[in-house]
Structure 1
Amino acid sequence: MSKEEQIKEIKRAILDIDPDALTGAAREYIDDGNDGVDAISNGITPAMEELGNQFDKGQVFLPQLMTIGDGVQDAVEILMENVEGAEDEEKDLVVIGTVEGDVHDIGKNIVALLLKVQGFDVVDLGRDVPLEQFIEATEENSPAIVGTSALMTTTRPNMEEIEKMLKDAGLRDKVKTMVGGAPVTKKYAEKIGADAYAEDAKEAVETAQEIVGK
């Protein structure tokens, strides 16, 4: 099987929500001496983005995403085994979470996963995160970026509150902030003083890379 065909197998396993097939395909791909980064960039990333789109349309559901999410993390570990410096290289850190009052986290989960795939360390605070926890995590981890997600207009104001809390804690000038989610716009991000806005998971990763100079 060619390298391209193997990458298609990896994508198919993700879209079929088959973690066993995914890790098997990843192992076969690596054992054949292929570049793991190519499989991540051209197989896993687009497949996860497609699953995110399917979730938005109600075609797949959260339990399925959680099932394949664990498989994707295992596959990424396999694919990164032979990447030189993958373990030793110092990584930029991102604190990420869905703001208090908001239990929607699939978009945030995909962003967190893709950030890891692209070489970031990620502290994922989860969903419905108390605002103080973002401040505590920033103090404890000294991240390059604090990313907040909101999927409801009623929880969006919490993003602005986090900006204020970071400033009051003397941390705002030490980090870059990025916001995203369905009710969030670039105009809103500018209004609250966030450093960056991302429309989707792919843009979030690209923006994070720009912020840290990757």
Structure 2
Amino acid sequence: IQSWHQLELKGVTHTYRTDQEATEFTLGPVDLVVHPGELIFIIGGNGSGKSTLAKVITGLYQPQSGEIRLNHQPIDAENQEWYRQHFSVVFSDFYLFDRLLGMSSKADDSKAQDYLNQLNLSHKVRIEQGKFSTVDLSQGQRKRLALLSAYMEDRPIYLFDEWAADQDPSFKHVFYTQFLPDLKAQGKTVFVISHDDHYFYVGDRMIKLNYGQVEFAKLSAL
């Protein structure tokens, strides 16, 4: 994975048919420029297109119009897998990845061990040569382990989709005030889908979605 300096969405749209109604939902057009080290919140009501935007940004959905560029290089079918390798993602409905036990070993295992303690997993799981000793855990524990797994993957760009929605306040606090700023301090770019407005102050900016349309809001305005 090469170093990167700019991620751009230019006129990107994605249309799909909703499950509940026989109607089409269109995200966009989205114009967005992102740089390393930014912490960006994605906000909006249910059905506003937050998860769709997340899947477009991370390369799981292809734009139906417009384009995504990384370092000014257009992303298409030929280099999409290469593009996806820049991301580590924890979606709200998918907590642990197949590659969990084959992730790269992070140099700073002591920090990972510290997060293991703070997420109340150290009595269940050990980190051994960059791998977890077990994933035989409860759903809530698996979701916390997925967070740590993403950290240990050490990718340039992170995206967390409602990770904190069903977590205890203490784990939420660790996530927003320690985990996210830690990633940002490492020069990572972090996208966070969240409703926890009292933690928005840790971000640099936000993307507000309303029925698929993007509105940009300054943090100080909320």
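FYI, it's all coordinate maths here, none of it is from the lab. On a predicted model such as this, the values are computed, not experimentally measured, just so you know. Cβ atoms are built from the backbone, for glycine too; each structure is taken alone.
Listing for the model above:
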{"item": "Parent structure of the calculated result -6000, given that helix-only ellipticity at 222 nm (-39500 (n - 2.57) for each DSSP H run of 4 or more, over all residues; to 500) is the read-out and 1, 2 the choices", "result": "2"}
{"item": "Structure from which 1.9 was derived, distance in nm of label points 7 Å out along Cα→Cβ at positions 31 and 191, options 1, 2", "result": "2"}
{"item": "Test item: distance in nm of label points 7 Å out along Cα→Cβ at positions 127 and 199 calculated as 2.5, pick one of 1, 2", "result": "1"}
{"item": "Top of 1, 2 by volume of the Cα convex hull per residue in Å³, largest first", "result": "2"}
{"item": "Of the structures 1, 2, the one that 17 was derived from, the read-out being relative contact order in percent (Cα under 8 Å, 6 or more apart)", "result": "1"}
